[in-house]
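Next up: the structures, one after another.
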Structure 1
Amino acid sequence: MAVLLALYLVVTVQYSILLLGTDSVIAKVEGAALLVLPLVGAWALVAELRFGTRAQRLLRRMIELDRLPVDTLPHRPSGRPDRAAADAEFPVFQAEVEANPDDWTSWYRLALAYDACGDRRRARWATRRAIRIEREAAARG
């Protein structure tokens with residue numbers, strides 16, 4: 001998907017340059033406006049790639065620290081965890097974060113629990129929080 005988005009952004013920039021090169025004022029305005037889309041798209045692509053890279057790095061560290069939760073949940077045929085079972089197990093991870101709010105591993109485990117419960121928005125939020133806490137801890141030494 002990232003490659004397709006990058007290709008789309010290149011084509012959009014080329015088309016906007018063509019529009020800017022015409023004699024029509026309206027086409028020039030459209031060309032200038034069309035240049036905004038690739039900027040927003042490129043920013044979003046870079047932001048998502050950075051997020052994914054940082055989350056993957058934390059996952060590798062979790063494995064090294066042996067802090068990755070063991071997946072004991074039953075799974076649906078699609079491979080996703082059973083939501084009812086994930087919801088029942090969720091309070092364990094929530095309590096862990098409440099007991100250790102400055103521990104990035106607790107936040108990452110909570111993110112995994114949110115994802116298992118099907119709440120992707122909160123899973124991303126908790127992952128961002130884990131990334132921020134881990135980076136602040138690394139900066140302090």
Structure 2
Amino acid sequence: MKALLQRVSRASVTVADQRIAQIDTGLLVLIGVEKEDDDAAIDKMLHRLTHYRVFSDENGRMNVNLLDHGGDLLLVSQFTLVADTRRGLRPGFSQGATPEHGKAVFERLVEKARTLGPRVETGEFGADMQVELVNDGPVTFMLEA
């Protein structure tokens with residue numbers, strides 16, 4: 001599982017001209033599910049997402065995690081994150097999950113995230129989405145589980 005984590009002052013997802021999700025200060029996380037991902041990968045990634053220290057403390061240092069900061073979490077599935085781009089001019093997706101497995105893993109990640117406390121919003125799995133964000137910093141990290 002791969003996650004592109006971005007600290008945002010606001011973010012939203014629109015599908016078919018309808019805004020389906022919106023958050024204020026928090027994290028927008030694009031999630032790529034790989035074919036071998038399981039509950040262990042979900043738990044590891046969720047721990048990293050909620051405990052990764054990306055918010056500033058009173059000294060301006062990134063020492064505060066999402067749970068302590070009290071920010072929102074916007075999770076958006078993005079299959080292209082798992083692309084193999086090491087060679088050539090076209091991405092390969094041999095490590096990507098099937099749509100059925102990807103959806104099941106993504107939904108389980110969302111379900112578990114909602115039990116931890118932050119307000120959790122999501123995109124729509126498999127939909128053509130428009131994602132808008134104001135990246136705060138900018139702060140962006142690629143995480144792998």
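Coordinate-derived values only; no laboratory data. The model shown is predicted, which means the values in this text are computed figures rather than measured ones.
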For structures 1, 2, calculate relative contact order in percent (Cα under 8 Å, 6 or more apart) and state which one comes out highest.
2
One of 1, 2 was used to compute Rg/Rh (Cα atoms, Kirkwood Rh), for residues 35-90 alone, and the result was 1.12. Which label is that?
2
For -7000 (helix-only ellipticity at 222 nm (-39500 (n - 2.57) for each DSSP H run of 4 or more, over all residues; to 500), calculated) the corresponding structure among 1, 2:
2
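Work out the source of 37 here, i.e. which of 1, 2 gives that when percent of Cα pairs over 22 Å apart is computed.
The value was obtained from structure 2.
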